[in-house]
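Below you'll find the structures, each written out as structure tokens.
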Structure 1
């Protein structure tokens, strides 16, 4: 086994980065098409496109950071892949629903709920790891 290398988090970070670039390009194309270079000027479609990208930027970095902590703590690779796949699917659903299709509300809701689920699970596992690590440190240093 190769130790010290990260395999899971970089994979999902890369896939999510590509999706983020696509969302960003979509914002730029819409800004040029509608000649809206700042804000949304009350244009609902422009607002949706902007929020699709911004929402991604608000949630994904924290989810990937928590995943990185779990991977560095040697949590199960299967659990990490499950979290990564769920995060990827959730962000694809949410971004597609919000930025590309005004009527796909189910995708937006499912994407948000799955993203929150990933964050909660990762946070709880990081809390467990932190508690376990502190408990081990306290008992071993006595």
Structure 2
């Protein structure tokens, strides 16, 4: 009887952990001076957008594709929004890079399909809840900004 109760508790915990591991919708959180926007597909592929609140630091992002993590600052990765490829759009530390960020952000907020591509891998991510989580660049609620 005691073993059955322990087994039932363990299975319940695993089911709950699995459910939260892949939410398949966009979420937002704020911790230690950074607002983070996150989405994953439930299979380990994810996009995390970090927006510091210090009025100086620009947006950055991390993508995980097929178990490998990519950074917008180091490795770079492409974001495909409704069939249009944006090459490393979260890297904004040059004037030309930064100039395309507003158009990318607007397209991302309104996307129907979203994919990430890097290292020969392309994955599809959900867009559910995206317009509610990502605020327009002009919104006072939005901490995301380009470097230029």
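General remarks:
- Read-out distance in nm of label points 7 Å out along Cα→Cβ at positions 48 and 64, computed value 2.7, structure in 1, 2: 1
- Distance in nm of label points 7 Å out along Cα→Cβ at positions 56 and 104 from the coordinates reads 1.3; which among 1, 2: 1
- Source structure (of 1, 2) for relative contact order in percent (Cα under 8 Å, 6 or more apart), computed value 25: 1
- When helix-only ellipticity at 222 nm (-39500 (n - 2.57) for each DSSP H run of 4 or more, over all residues; to 500) is computed for each of 1, 2, the one that comes out at -28000 is 1.
- Which entry (1, 2) yields the derived value 1.00 for FRET efficiency 1/(1 + (r/R0)^6) of positions 80 and 112 (r between Cβ atoms, R0 = 25 Å, to 0.05): 2
- Answer label among 1, 2 for the case where mean count of other Cβ atoms within 10 Å over residues 40-47, calculated from the coordinates, equals 13.1: 1
- Structure with the greatest value (metric percent of Cα pairs over 24 Å apart, set 1, 2): 1
FYI, it's all coordinate maths here, none of it is from the lab. Since we're looking at a predicted model, the values are computed, not measured. Cβ atoms are built from the backbone, for glycine too; each structure is taken alone.
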